[in-house]
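Asks: Have a look at these structures, which come just after this line.
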Structure P
Amino acid sequence: MEDIIDIEQLNLYYEQFHALKNIDLDIPEKTITAFIGPSGCGKSTLLRTLNRMNDMITGTHIEGSVKIGGKDIYGNDVHVEALRKQVGMVFQQPNPFPKSIYDNIAYGPRLHGTRDKKVLDEIVEQSLRQAALWEEVKDYLKRSALSLSGGQQQRLCIARALAVQPDILLMDEATSALDPISTLKIEELVQELKETYTIVMVTHNMHQAARISGRTVFFLNGEVVEADDTKELFTNPRDSRTEDYISGRFG
């Protein structure tokens, strides 16, 4: 299995605060990689470096390299819009646009130049099917996305991210605001999506990481303490700090 993301000697600062420290990490393609660790340990910060969302925060300074498909995404020749098409993101709180269900999905393809209604119809249907939402909304595509339940809104946000055909899908605690049934639906969905996409997810829920990820990375104080196959990390951690965290001694 090839690595699609290659991070070397990454240091990230917010003003004077050293948020990420000497991160060396490879992420294989078409797997689910889970980032775990206590609050404020750098999980979401690293996730946001993968599509340059941290660029929006004043005073952010980065050293080292982040390569996706062999290309340094912090190079001078990188177009951030193109990067974010390649690396989609789903956030903790569902954030559909105040538009129709159809227009939420069609928004990205239109932005990137697709105008043909027949093509847009196909993209909308395919994306909603991939997000396991088509059967629930196919008769209501003109209805406001804000009328959907929280779980449906989050699947809509996944469909919206998939509509521009990314290679990588980032999920920042994408189920933490949802009820258990919606969470289960999204976990099942993510398991199916890994056949096509590389998925990197931040989760506070260690049971979720153990259930659905192929690899797990444990963060502490801005550092990667341990990265391994999920089963190995949870059953036979090499670092005592990992063992302390997954056994509930802190966090």
Structure Q
Amino acid sequence: MEKSELLYEGKGKKMWSVKGNDELLIAEFKDDLTAFNAEKKGNEEGKGALNNQISTAIFKLLKENGIETALVESISPTEQLVKKCSIIPLEVVVRNIATGSLSKRLGIKEATVLPFTLVEFYYKDDALGDPLINDEHAILLDIVQSEQDLATLRHLGRQINSVLQPFFASKGLKLVDFKVEFGIDKDGNILLADEISPDSCRFWDVDTGEKMDKDRFRQDLGSVKVAYEEVLRRILS
């Protein structure tokens, strides 16, 4: 597969068209690190390759458990071949433990285990700061057509969580929360798209509580690459 045209460059990836194929794209993972809506920026050599390997392994696990994804295969240390789809401009955030913006917004004590899996929607718009929105906002903005569409996204978020939470627990990691994105393919099917990696998840070590994700960059804890390498090691073990 040969890259053709750069279609989009985001915070963590570049998306390329594929020469001679209109149904596939190449996703190239970057070493860039961003936080707080890109107000904080950095770079960690090798981070892109680690995220590619981690996300590829997780998507394969989800595929084995009945979750349809856009992933076709990993084609280089930093690149994936993916199905072309129209991304739904919603970040679907799934939370098991209170931390970050949830604790700040609602005053829930940090590290409180939630009584149920919470699913939130954030509107993907950098200019607006990716705001938290409710169901009626999503319909008002024409992001989805009906509440049933949102119910489907919530169900998929919880279904993904039901696979990943016990999997990571078996690897000595608490899956605190994660962000996923979905796309619609040419046949109208909803596919899990984008990535699942320490850039888009929060992982805490079960025994020590050590943060093993992008919070190490957000909070200036250091050893970002070391943490990502450890996550990959545990996933593959």
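Asks: Out of P, Q, which one gives 13.8 for Kirkwood radius over Cα pairs in Å, for residues 136-207 alone as computed from the coordinates?
Replies: On the way: P: 13.1; Q: 13.8.
Here the read-out was taken from Q.
Asks: Quick check: 17.2, 53 is what I get for Rg and Dmax of the Cα atoms in Å, calculated from one of P, Q. Which structure matches? The partial results should precede the final answer.
Replies: Numbers: P: 18.3, 57; Q: 17.2, 53.
Label of the source structure: Q.
Asks: Suppose distance in nm of label points 7 Å out along Cα→Cβ at positions 16 and 96 works out to 4.6; of P, Q, which structure was it derived from?
Replies: Numbers: P: 4.6; Q: 3.6.
Of the options listed, only P reproduces it.
Asks: To continue, here is another question. Given a value of 2.5 for distance in nm of label points 7 Å out along Cα→Cβ at positions 24 and 184, point me to the structure among P, Q it was derived from.
Replies: Details: P: 4.3; Q: 2.5.
Considering all the candidates, the number was obtained from Q.
Asks: Compare distance in nm of label points 7 Å out along Cα→Cβ at positions 32 and 80 across structures P, Q and report the one with the greatest value. If you can, show how the numbers build up before the last one.
Replies: Numbers: P: 3.1; Q: 1.8.
Once distance in nm of label points 7 Å out along Cα→Cβ at positions 32 and 80 is tallied for P, Q, the winner is P.
Asks: Given that relative contact order in percent (Cα under 8 Å, 6 or more apart), derived from a single structure, equals 18, which label among P, Q identifies that structure? Walk me through the intermediate numbers first.
Replies: Working: P: 28; Q: 18.
Here the read-out was taken from Q.
Asks: Rank structures P, Q by distance in nm of label points 7 Å out along Cα→Cβ at positions 40 and 104 and report only the one at the top, that is, the highest.
Replies: On the way: P: 3.4; Q: 1.0.
With respect to distance in nm of label points 7 Å out along Cα→Cβ at positions 40 and 104, the highest-scoring structure among P, Q is P.
Asks: Thinking only about mean count of other Cβ atoms within 10 Å over residues 72-79, which of P, Q has the largest value? Show your work: numbers first, answer last.
Replies: Working: P: 11.8; Q: 15.8.
Sorting by mean count of other Cβ atoms within 10 Å over residues 72-79 in descending order puts Q first.
FYI, it's all coordinate maths here, none of it is from the lab. Bear in mind the structure is a predicted one, so any value in this text is a computation, not a measurement. Cβ atoms are built from the backbone, for glycine too; each structure is taken alone.
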